[in-house]
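In structure tokens below, several structures.
Here, each number is a calculation from the coordinates, and none is a lab measurement. Because the structure is a prediction, the values reported are computed rather than measured. Cβ atoms are built from the backbone, for glycine too; each structure is taken alone.
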Structure 1
Amino acid sequence: MDAELLWEGPAEGPVLVLAHGAGAAMDSDWMNRMAALLAERGIRTARFEFAYMAARRPSAAGPGARKPPPRAEKVIDEYRAVVERVIAETGGPVAIGGKSMGGRVASMVADELHAAGEVSALVCLGYPFHPPGSPEKLRTAHLEALQTPTLIVQGTRDPFGTVDEVPAYPLAPGIRLLWLDDGEHEFKPRVKISGHTHAQHLAAAADAVAAFLESTG
């Protein structure tokens, strides 16, 4: 069964295919807020769910199945299929990306689809450079030679990759990094320590994504 697409934003804006993270659905509060902020900035998002997440939703047949997230490599074909659908509806090319695991999966297909002229750019919102507490288990090998124009937005204290760790990684020169001061994986800062609010960081992320997509589209 084809994944449902959740569209938001102006029909004439740059299109960003946006996948969810490992544990939250495409219409989670975080995803809803980010899609709305991007829409305000002229970006049209197409959200979707991987099959394991869609299976968690209740239906007439009963409660959803609580399936754990599969390895990122297992859902690559699902992402490819969604890109093809979005291009068929919009005429393409499109930008791709996602939150956490969704951005990681997008990064794994980006160069293939960029070389085919289907993808213009990649956006990763909170990239999972490594599992929390396991900085030796890097997920960066494919990022070292990435050719697709890329923006990664990351909180400076994200347990999946902090500002003290990531600059030492041999990332491709075409990858831009925006650091959100004191932000964690959801970009939420400690207000009393940083002086920033979560809303400010989400808005800054949306500003950066919109400017990046306008420049690469």
Structure 2
Amino acid sequence: MFRLTVIYDNNANKDFAGSWGFAALIETSRETLLFDTGWDGPLLLRHMRRLNVDPLSIRKLVISHQHWDHIGGLPEVLRANPWLEVYVPASFSENLKKEIEKRATLIEIKESVEISQGIRSTGELGDEVKEQSLILNTGNGCYVLTGCAHPGIAVILDTVSHYGKVKGILGGLHDNEEFERLKNMELIAAGHCTAHREKIKELFPETFVEIEVGLHLNLK
């Protein structure tokens, strides 16, 4: 089982502040991982404190893609935890990779690779915007965690399907209109830059979940 907590998003419940961008915490029985950092690092750290999350408890940081609303919190996170492993798409700016290497252990991702037990990267996907998503394999099917899904839902899900049945998708779905690919999923949690959120909610009311800061999900 994975426990996923949204700690940065455009929308937030009353205990947090909404801000453009995305970040989620993934807790397993072995370790804690951070996926993306939003754009406002101090706000991200405030949300962590409110959730009683010690930045030093995070072992690995995975960045989906090099857009400001997903990497803006990097400096604060790296200052708060100088022992992180940071997983980025290999296509990242060489200068940015050099800066990360000064403060953390940098791992460049090109192909699909296991990052933690039951968690693997899709590898770099897409043409114009290179992006990696995370595959969370529960042993009973897979959930996919996206940053913005720039490569397209079909491309991402085709990749994830090599590792098991896709049970759900979480994160930003950008302007994707490949709604038929969401059929028969047990969970559709859409947030951040999902352009067609209301349409997806209308098509899949029983499995749709609105992402907001403070949302906790147990993925089994």
Structure 3
Amino acid sequence: MSAQRPRVVVIDYDMGNRRSVEKALAHVGAETCITRDRQELERADALVLPGVGAFPTGIANLRRFGLDELICERAAAGTPLLGICLGMQLLFDSSVELDQQTPGLGLISGRVCALDAHGARIPHIGWNDVRFERPSELTGELPADGAPFYHVHSYVAHPEHAEDVIGTAVYGERFATIVGRGWTYGTQFHPEKSSRDGLTLLAAFVRLAELARHAELQT
């Protein structure tokens, strides 16, 4: 890391596990805060969209605070973005949660549907082994054959394009649990609750933030 730590902002939209994500990012070397202030979000080297709760409420809150367009603008400009749990789901085109079709941010093609657990208990809560389907900046420092991460969810994303799937896990069905398109990423699991391997993944994201900051300084 350089002397000046990369600034990774946790987006505050009144949903979920913001404080635990902030603490984990600080632990792995980021300068971080929780905010919805537009100027703070615009000057961030990277953004994290956390979340626990229902998709319709999450997207409604983003729109209410004017954050949906800002997130899409920053992602289009190449700012690293990480969605966690509900935050990952919100990256997709739509969700059928609560028996309604709700549009999402549309940063990754696909939709969010109920997890087909094949009779197992819902929600899926606990540690689950994740298999890496392709190389990624997020997983390069993790074991090549995969790692366990902590999941809490009832819905899963179905990416339209197979190349957007970085990691999968099985709970009834095999589902996408790490996704990525460009420098926009999502994890269905909670890296901030996933011990050493989760912190390793977050550290990789902080390194992307540092790369983005250096690229910005050189333009």
Mean count of other Cβ atoms within 10 Å over residues 49-56 - highest-scoring structure of 1, 2, 3: 3
Identity of the structure behind 6, 21, 33, 27, 11, 2 (criterion: P(r) over Cα pairs in 5 Å bins from 0, in percent, for residues 41-80 alone, calculated), options 1, 2, 3: 2
Entry that produces 3, 14, 25, 26, 17, 9, 4, 1, 0 once P(r) over Cα pairs in 5 Å bins from 0, in percent, for residues 25-104 alone is calculated, selected from 1, 2, 3: 3
